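See the structures that follow.
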Structure P
Amino acid sequence: MRSFALGIVAMACMLAIAQGGNFFQDADISWGQGRGKIVEGGRQLDLTLDKASGSGFQSKSEYLFGKIDMQIKLVPGNSAGTVTTFYLSSQGATHDEIDFEFLGNVTGEPYTLHTNVFTQGQGQREQQFRLWFDPTKDFHTYSIIWNPQHVIFAVDGNPIRDFKNHEARGVAFPKTQPMRLYASLWNADDWATQGGRVKADWSKAPFVASFRGFNADACVWANGKQQCPVGTMETAANTGRRGRAGAGSWWSQDLSDMSYRRMRWVQRKFMIYNYCTDAKRFPQGIPAECKLR
């Protein structure tokens with residue numbers, strides 16, 4: 001198991017320094033009255049939270065399947081009460097959504113990484129983790145691989161969660177609604193830290209979270225049509241279900257045996273909540289997908 005840990009650390013070192021994307025071209029600051037700023041010639045976007053308001057941005061494009069990467073450096077120090085988000089979402093009461101949320105904490109205590117999947121307006125599929133590094137010291141890459149058979153959450157290239165398509169067994173899967181990327185930094189001190197017992201310390205404001213390296217190797221939804229990168233389907237056909245690295249391989253990507261073992265290692269070591277094991281929350285029985293492989 002020690003080799004898995006070393007592999008995770010090695011990938012973190014490589015991927016944390018990668019850069020890419022231009023926020024002037026790829027994103028719009030959607031709220032915050034000037035608290036969101038694109039800096040460094042478009043290579044970085046900083047979101048700010050103070051007592052009056054947080055801030056957020058969204059992608060210019062909508063996507064229907066893809067691999068979405070974002071590098072994030074979270075609020076340092078006493079981040080209690082703050083929530084930083086990076087997620088995909090459609091609109092409406094029956095929306096689909098794929099969530100990364102980072103729940104702040106007091107100085108010296110770890111962030112909680114909160115993940116969730118909504119299908120047709122229904123969520124309640126939370127899994128939470130502690131990270132194996134300090135996410136405030138440097139940028140780390142958070143990825144969503146979304147294809148017709150899987151939603152895979154990854155941190156620095158290491159999968160931490162795989163939500164599979166079990167439609168044939170009656171479980172809804174997000175595959176028909178185009179989704180836009182959203183990110184935000186906001187005040188949730190009524191629930192985010194220790195159930196709301198620890199409030200934001202506004203003497204430490206403004207709080208800042210930084211984003212860079214936004215990359216969407218994805219099928220863009222425009223004018224009612226799905227427009228995929230050239231070669232996506234061909235690459236998927238040639239690489240097979242195991243989806244080796246390369247542009248477009250996300251279309252048929254699932255977890256190799258090694259990736260699956262790494263994911264299970266992370267879940268055993270760092271998962272702190274799993275809806276599939278919360279019998280008190282689901283007295284009539286855990287959700288159907290929890291019983292399927």
Structure Q
Amino acid sequence: MEEKIKDTEIAIRNLDSVDSFNKYNEHSTINPWISIIDFSKSSPKCREWMRMGFYCIMLKDIHCGDLKYGISQYDYDAGTLLFFAPNQIYKVDKVGSMTVPQGLCLVFDEELIRGTSLQKQIHAYSFFSYEHNEALHVDEEERKNVVEILAKINREINPELDHLNKKLIVTNIELLLDYCSRYYQRQFTSRQPLHQLISDKFSNLVREFLISSKSADYGLPTVNYFADKLHLSANYLGDIIKKETQQTPIEIMHQMMINQAKELLHDFEKNISEISDQLGFTYAPHFTRFFKNKMGLTPNEYRRNLNR
């Protein structure tokens with residue numbers, strides 16, 4: 001099934017189930033909840049946009065060579081890992097060209113993990129919301145480990161999963177995700193100069209946003225707004241900022257908003273409502289609650305203290 005993105009001519013192929021993904025890749029379905037596909041056994045495909053109704057982890061055998069990420073060259077080129085949550089769109093760079101896929105792919109339905117600890121924790125693996133240009137690049141040892149875990153999972157896939165099959169599969173998926181979290185931390189560390197630059201750019205953008213009173217037009221600043229300016233996904237930006245500053249982007253934005261509010265409160269010609277509007281709050285009481293929650297006193301109380 002295909003659909004078109006509204007107001008564009010880009011067609012999206014919808015693969016709603018594990019079985020539909022298997023058929024698209026000429027792979028037989030052993031169990032409707034989970035599958036591991038060897039892309040090299042599929043015929044060449046026309047590269048296109050897809051929406052998948054299940055979790056997907058792709059290990060693509062692509063050697064990056066001189067390909068660069070921002071200002072840094074890749075140091076790990078034994079494979080690339082991509083992660084997709086249900087109903088995300090799989091974006092490709094060149095729609096329409098034919099390509100012979102290489103690598104492995106694990107797909108599993110939400111039903112597989114329902115009622116398990118992984119269901120409760122899977123949203124903590126923020127890389128499921130990263131963009132394709134924020135992929136995880138692994139070395140030979142890391143790739144070998146990923147392949148070994150996928151092999152263990154594959155051995156447990158049966159037409160009907162009993163309690164132990166399911167437990168072993170879910171445990172190994174969780175193990176795979178934990179290793180990927182570790183590898184991402186290594187990648188963040190190896191790209192520290194680039195990420196420090198991104199962190200600095202984020203702070204500067206927030207500061208410029210508040211000082212220029214863009215909040216009056218755009219409303220309160222959001223992580224998505226600045227992630228878009230930096231050409232990153234919100235989750236990837238959040239993980240970079242957390243790694244570099246030990247604070248979340250929201251915590252940094254709130255602190256900068258408080259600092260700007262203090263500056264504006266020194267201007268006694270502005271009333272609280274005007275300051276609230278300038279900072280992007282829809283209603284002045286919302287600003288008052290925000291300020292008191294952060295400072296322990298209301299804007300008016302803060303202003304009265306300035307005269308003492």
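Quick rundown of the values:
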read-out: Identity of the structure behind -15000 (criterion: helix-only ellipticity at 222 nm (-39500 (n - 2.57) for each DSSP H run of 4 or more, over all residues; to 500), calculated), options P, Q; value: Q
read-out: Winner on distance in nm of label points 7 Å out along Cα→Cβ at positions 86 and 198 once structures P, Q are ranked, highest first; value: Q
read-out: Percent of Cα pairs over 28 Å apart - highest-scoring structure of P, Q; value: Q
read-out: Value 2.8, calculated as distance in nm of label points 7 Å out along Cα→Cβ at positions 30 and 142, assigned to which of P, Q; value: Q
read-out: Winner on mean count of other Cβ atoms within 10 Å over residues 102-109 once structures P, Q are ranked, highest first; value: Q
read-out: Parent structure of the calculated result 14, given that relative contact order in percent (Cα under 8 Å, 6 or more apart) is the read-out and P, Q the choices; value: Q
read-out: Highest-scoring label, criterion being FRET efficiency 1/(1 + (r/R0)^6) of positions 174 and 214 (r between Cβ atoms, R0 = 41 Å, to 0.05), among P, Q; value: P
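All of the numbers you see were taken from the coordinates with simple rules; none came from a lab. Not measured: the values here are computed from a predicted model. Cβ atoms are built from the backbone, for glycine too; each structure is taken alone.
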